[in-house]
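Each structure below is given as structure tokens.
Bear in mind that the values in this text are calculations on the coordinates, not laboratory data. Just so you know, these numbers come straight off a predicted model, no measurement behind them. Cβ atoms are built from the backbone, for glycine too; each structure is taken alone.
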Structure 1
Amino acid sequence: MGEWPSRAVTDFRGRRLPEPATPIGYAALIQAYELSLPLPPRLAAVAERHHPVDTVDWKMLTPRHAVDATLAAQLTFAIKWEGVDLAVLAQLFAVIEAEAIVALVQATPTGAFARRIWFLYEWLTDRTLDLPDAGKVRMVGVVDPEQQFALVRGEGFLRHRVINNLPGTREFCPMIRRSPALVAAAAKGLDARARERIGRVRPDLIARAAAFLLLNDSKSSFAIEGERPSGTRTARWGQAIAEAGNSGLSLAEFDRLQRIVIGDARFVKLGLRDEGGFIGVHDRESGDPIPDHISARAQDLESLLNGIIAYSARARWGHYDPVAAAAALAFGFVYVHPYVDGNGRLHRWLIHHALAMAQYNPPGLVFPISAAILRELDAYRQVLEGYSRPLLSVIEWRRTRDGNVEVTNDTGVYYRFFDATAHAEFLYACVEQTIEQDLPREVAFLEAFDRFAKGVQEMVDMPANRIELLQKFLGQNGGHLSERARTREFEALTEDEVVEVEALYRETFGAAA
């Protein structure tokens, strides 16, 4: 064990504090017990003055919040002021004696924070402490829903007199803080807003818009990976997206989806990895891996995926926020990276699955999340790397003969428990884009196209496919028919008809094109 923070500092493990302050709570526990893990996105510290200012990285408290340099005091402070950080708690409980938690509970056997800590210890370690049941005292939630997203309903544990409202199991349970951005996003009721928009549109237009948005999402998901698949492969993956949420998750379902994604499996191993994995490049001279991200160990994959499967079902059962659940599931999956190839597209498919299972999107309509991600690719990568890059510093590995990585320390906890707040903020922004921009834009386009097609038919008898081509050419050339189109595909149009068609295009597509 190291030393408790005892003086004000301006730097904690490479993270700058906004002013001199003494780390407290989880930060103090990390230092005192020399825990090896990526720092939580937000830590707490006690400032020297009475009016400190919070930052994104630090919750700054006044001197009156200082507590004793003991396990009980710092752990209680952490749960009270910072919420449940399962990554820190899992490592902490692995290195402290069980008697320390027994003593903490015995000091305040009916205390709400003591009972929450007691439950979390037994839940994370699967060990029963030598303590009698709590007796008759008011039940409390393990997670404070004012601090973090929690299940609306959970399971009561009479032994500790707590309600387990954690969104997952000890095999997989990312936590999400109620940041100001997420509080504001959740309050918008985006699902209700989408239904309201749909309700004002003709059903036939919605059906056509849904088909386009589905195909667009499939294409965008491949584009994010730098691929341009055939039309058949794109349509096949689009169908898989359309079916997301029709049934629960399973290992067999993940394998089936990987087969759809890959298509030609002659050069790709299907099924779960049986070796290490990383994202990055190789040194051109030595051939050594240069990882940007290191995947979970092969021996942990089945447990982690079972945890993801259980999380999905539990979040739905407990009425967990659908977008928060989608973020935790999808980004957790891509960090685990269970397959040799196809992980990125399955990760985005999981977003559709979680939203569809919760009936968040209108029936028959897929939000083109991948298209929104493609537009925000830099922000997407920043969110991914916000956890994967710090993770590299705590993973020990060596090169294998074939230039892969072999992880030599136990890394399972890093993939089971992480803070997914930034991931949920990003996903909420993408969902809002699809509802406020993509859906109205596509509906407006279809309405304009119908008016354009009707106008063209009133001028000249033209098949539907030729009208589509005409509109495409006009759209590509700023509303004017190019000389090439006039002399080839549409040479049959007279000069007067061309003028009329161009005027019609400007009239119908003025705002939608």
Structure 2
Amino acid sequence: MHPSSQTREEVQMFREVSMAEIREVLRLRQQGRSLHAIERLLSLDRKTIRRYVELATAAGFDPKGDAVSEAAVSAVLARARPGRPAWHGESWAELGRHHMFLKARLDTGLTLTKIQTLLGRQGIVIPYRTLQRYAAAELGWGGRRETVPVADGEPGHELQADFGRLGKVGRAVGPRRLVKGLALTPCVSRYTFCWPTYGETLPEVIEGFEEAWDFYGGVFRVVIVDNFKAVVDRADPLNPRLNPGFLEYAQARGFVVDPCIIASPTQKPRVERAVPYCRNSGFAGEDFPDLERAREGMLRWSLEEAGMRIHGTTQRRPREHFLEVEQGHLLPAPTARYDVPIYARSKVARDHHIEVARAVYSVPGGRVGQHVDVRADSRLVRILQHGQLLREHPRQPPGGRSTYPEDLPEYKRGYALRDIEYLKRQAAAQGEQIGIYAARLLDDPLPWTRMRKVYRLLSVAKRFGAERVEHACRRTLELGVVDVTRVQRMVERALEQENREAGRPLLAPVLHPRFARDPSEFAVIKEDDHA
């Protein structure tokens, strides 16, 4: 009877016969054993034994031969083992009548739940489980894709990195804080290292890698990373843009960064399963009061537990495997910790300074309102624009200030820096007596409190001419009077006298040039005056 015509109850009565039992039936038959003897030895029905022998003979089996061929056993097994009939009910048949409808909806990305709703609107009520099985069997929905294992590569070359949540740290009473873990796994030995952090910032990521180089005793040549922001600024399958800070770190340590394709965990399978392993085996169930205790505990777990277990794939202890096979191929370990810089883009303020890490630094060239790039490490602050270095400053603590005098406009330099000598030089450039007068004005225990008077003197020289002010300063110095207001008054009176003798307007319009109209136009005229 063909299996497709058998009932469910009939098939359930058959016992599945293995290849070893079929081979034993044929072997005993070659030895000349009777069907009754074989029945007694193997506990099989005599009709079944006869059927096996007939099927094997039809496939070329020689009952008087010396050995049982694999072809004869396979032929018997293929025809004797009952296949499982495809019993399906009315719901399955109904889905078959709507096969193209289902395929079209699945191709557009609809979920099975939505498709079940659409079928219900047409009066077709199908159990979800039946719909799910039909979609998987007939439409290829939800099946796993085929895959092949990727070679591990050369020992000591590739290290895969990923971030994942570990849990929370803190006391039982009080707030607890979420901790993430940077998991690193070499492709050959699978010797996993986990470094707990609070975040995924550039300093935290670099700190984790620095701890990893100490843990492994060297640097791997290639680091395969996920697309977290501290490493990759813009993800792209072919031309990803790396974070300049991490790229500079990779150059300093001598390894190459190989970002994965976004949302493709198969690009880093060695570390993908290591993240939940670190969480479930290392972190879960522990009571770490703070981050430092968590780091100590995960380091101990990486060395003693994760490193000394028998790995399911390599069937070796990862730590022993690493020390034997990989460590000798690593680049030399760093001798000093990496000085993590700060990268920023700042706007030059009106005072010709920028702010970096709560300290201010001067920018040359009158670039007020422009943006500049900044790199600041523990020693230097470098200011660049369009790749050109503008200025280097020593790093200042928060609240500090570093200003180069030449970065400020010349006319504001003395005032901004309280540069007394600069003011003296400015005054001396106007005239010898003006320079002497400015020096006398600044001759005080607190000279910066009298800078305003020198600026007033320079303003008078610019307004009325240095020659007139030079003469007035000489006169007042002869009289022993050091008063800028007196100098200005002398210059104004001398100018009024000159204007009167020359028949020119008096000094008032000159003193107040902002009034374009004659003062008489602003006089108030009463009605009685018209009368």
Structure 3
Amino acid sequence: MTKEIKGPQLNRRGFMGASTLGTGAALVGLGMSGGALAQGNPAAGAPQVDFPNDPRLFGGSGTNRTEMDLRDCEVEGDWPKDLDGAFYRVGPDPQYPKQPEYVGDIPFDGEGHVSMFRIKDGHVDYKTRYARNARWVAQAEARQSLFGMYRNPGTDDPSVAGFNRGTANTQLFTHHGKLLVFKEDSPPVAMDPLTLETIDPEYTFGGKLESKTHTAHPKIDPLTGEFVSFGYEATGFLSKDVNVFTADKDGNITWSVTVEAPYAGMMHDFCVTQDYVVLYLPNMPADEALIAEGGPHFRYNSQLPCYLGVLKRGGDGSDMKWFTGPNYFCTHVMGGWNEGTKITVDMDGGEGNQFPFFPSLHEPWDPVKGTGYLRRFTVDLAARGDSYEAVTIFPEITGVLARQDDRYHTLPYRWGFLQANGGWAIIDHQAGTSKVFTIPGVSLSEMCFVPRTPDAAEGDGYLIGLGSVQAEGGRSDLILLDLANVDAGPRARVKMPYRCVGQVHGWWADASAIGA
């Protein structure tokens, strides 16, 4: 069913659920909890795997932990017989419970569990595997958690001092024959896109990656096939350096430059146009004092300015310029482009902290200010001044996790998608209209766009994503929505016999991109 949106309501459900705040989660009450919540209740005697029952504690809201294969899932409806590819998903799935002093850690510190729906000739096969990086292997050998608070190496077991702490749990892409799995504090993990075998636990593009980190949201230039990416805190823990680079269609790094941000802080996503790279620094700085106290990496500071940074693609970085403007806490880019020196970027975000699990320095978390709207940022490099403009567009829509037809990164675009108001928002920028698709009794997680054919027109295709069937204990359905007939409801479902492993983000790859 579809409905027009009347007002700015954001339904806050669970972690990696239907409607969310921030990067994949509405985690009210989690994080640096202190007091009773920071105390575990470990069993006496030898260490054992015993996750807490309290959903506010790390792992207490549920884990999956089961690597599995299910051949020929049950398919209901009219699944397109010519759809050939794979829908990949990844999310944090705690490998082991935290040590008692760290049970207040945030769920985003769970290890990355990758799932794949391989789709061909109307058949759907399901497979999941953990990303077996240094962290996962060390804990598997020790049979217990060895890493403390989120992105705080001072809380780790001495046996893993200096280890890559990455969890590979946020997003994944297919490029140059590899499935690359990302967490923004570390290089990606490379997996085989068909078997999900980990083939490189710390992939550095043939040793040419200059950054110690890598964003969860690279972009692919549809005209050249280039992979454009960046990493913040690039030269080391708490550094202000940002490395921006491009790799060609074969994965060879062809351009790399390092610039300096106004302060070290969360830079979750970015925008690439045909001529420019646009960075966004919301006011969630890395907080050295909080880290020293044993807390997580970030603390929201409403009194710091947000910055929009622009540099020219392929240059030496000397033209890097940082602009200030309205303090919108934005985390995900829907799309962006440039017309000469004028740059436009669409991002979802709130007026305040969208991550309640990260503490705020000056005021308590405000769910109203954290509500996400779609914001349009513009800046003209030819104009005088050092400020950007930002306005709210489609104010009838509240939501997060903005997406587009991924074949239109870097280009002007028409169609955008958002997880919003309990469903999937479909935004037509050309017509200036929006609608939200919902399924009664089903909580929808983040979707992504699937072209009807590899060369179909923009927006001609499907939305695909997981739904949790509330009346059946949260059992999962994979939903396929035909954008040519949204009002008809799901064109097809894959009815899973259990609740699938959760996700933050997902990615669609045509069979030609995965060697199938």
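A few remarks follow.
- helix-only ellipticity at 222 nm (-39500 (n - 2.57) for each DSSP H run of 4 or more, over all residues; to 500) from the coordinates reads -12000; which among 1, 2, 3: 2
- Origin of the derived value 30, 29, 24 (semi-axes √(5λ) of the Cα gyration tensor in Å; candidates 1, 2, 3): 3
- Read-out distance in nm of label points 7 Å out along Cα→Cβ at positions 225 and 457, computed value 4.1, structure in 1, 2, 3: 1
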